[in-house]
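Some structures to go through are shown next.
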Structure I
């Protein structure tokens, strides 16, 4: 095992966007059982420190790969096309218009039903984009468009968080 290996190699998984969650979790549990610091209690503090580093590394890999958006961004990065979401927010005009329409719809919504309809629409768009992302990464190996799709999904996820907050207000209201 190499602590510097990419997450897929570390967990013994194929380098792909499409991953079975059960396969990912099983690989993580198996590896975590091998490197858990408690297994090295009799070997002294130095061995436990090394085991702790391994356990942290394995957990980081699992966390990154279990989230589809983080996994996609990581695949782009491994392929030499970082997502650069901090300094590359350029998006197609039609996408930005859709974002504005959704935000206005959220702002104007004055009933639980209207917010739920918006949540369903945005959620469906998110799912469609995740499907497209899988196609871009696993079939076409089109990393630059995949990185742009990751950035778009980050916008959508932020909007979905706002929608969830709004839905929570309706659920908390007497």
Structure II
């Protein structure tokens, strides 16, 4: 009699594992995705902080602005894709020079514009986080990441313009 019950029960274990396994793996992948999301949020926060700091001390020319963006996303010169954050490029970053009222200085490279700069701001707008969970695959739109710092020397010193 016991042998008959064991054969019938053998299939029950497989069904139980299938139910519990789906829940377990869904929970596991959810925890991994939350970890990736938190890493991405913290990395984007560091990107805007780092970029604003670089912009505060680097020259205001267009070439230097591109270098600031490249270095903000942890790249060397000439690369536009971030090796650290998937789908982040320099075109996702917005660098602005602000006057004392917080309005954008339209021509920061001119002498009058340079004198008007009081703050530098770097923003990441409309960044989308791609989920890798097979069943729930989708996107999460992250909020705006912004860092505003007071200007420092903006690449100018007593010796003349300096490069970053």
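With FRET efficiency 1/(1 + (r/R0)^6) of positions 55 and 143 (r between Cβ atoms, R0 = 30 Å, to 0.05) computed over the structures I, II, the top value is the one for II, the highest of the group. When distance in nm of label points 7 Å out along Cα→Cβ at positions 71 and 95 is worked out for each of I, II, structure I gives the greatest result.
A value of -23500 for helix-only ellipticity at 222 nm (-39500 (n - 2.57) for each DSSP H run of 4 or more, over all residues; to 500), calculated from one of I, II, originates in structure I. Out of I, II, which structure matches 1, 8, 14, 15, 12, 10, 7, 6, 5, 4, 3, 3, 3, 2, 2, 1, 1, 1, 0, 0 when P(r) over Cα pairs in 5 Å bins from 0, in percent is calculated? Computed on structure II. Quick one: FRET efficiency 1/(1 + (r/R0)^6) of positions 15 and 63 (r between Cβ atoms, R0 = 30 Å, to 0.05) came out at 0.95 when computed from one of I, II, so which one is it? Among I, II, the structure yielding 0.95 for FRET efficiency 1/(1 + (r/R0)^6) of positions 15 and 63 (r between Cβ atoms, R0 = 30 Å, to 0.05) is I.
Quick check for you: by distance in nm of label points 7 Å out along Cα→Cβ at positions 23 and 151, which of I, II is greatest? By distance in nm of label points 7 Å out along Cα→Cβ at positions 23 and 151, the leading structure of I, II is II.
Coordinate-derived values only; no laboratory data. Computed from a predicted structure; not experimentally measured. Cβ atoms are built from the backbone, for glycine too; each structure is taken alone.
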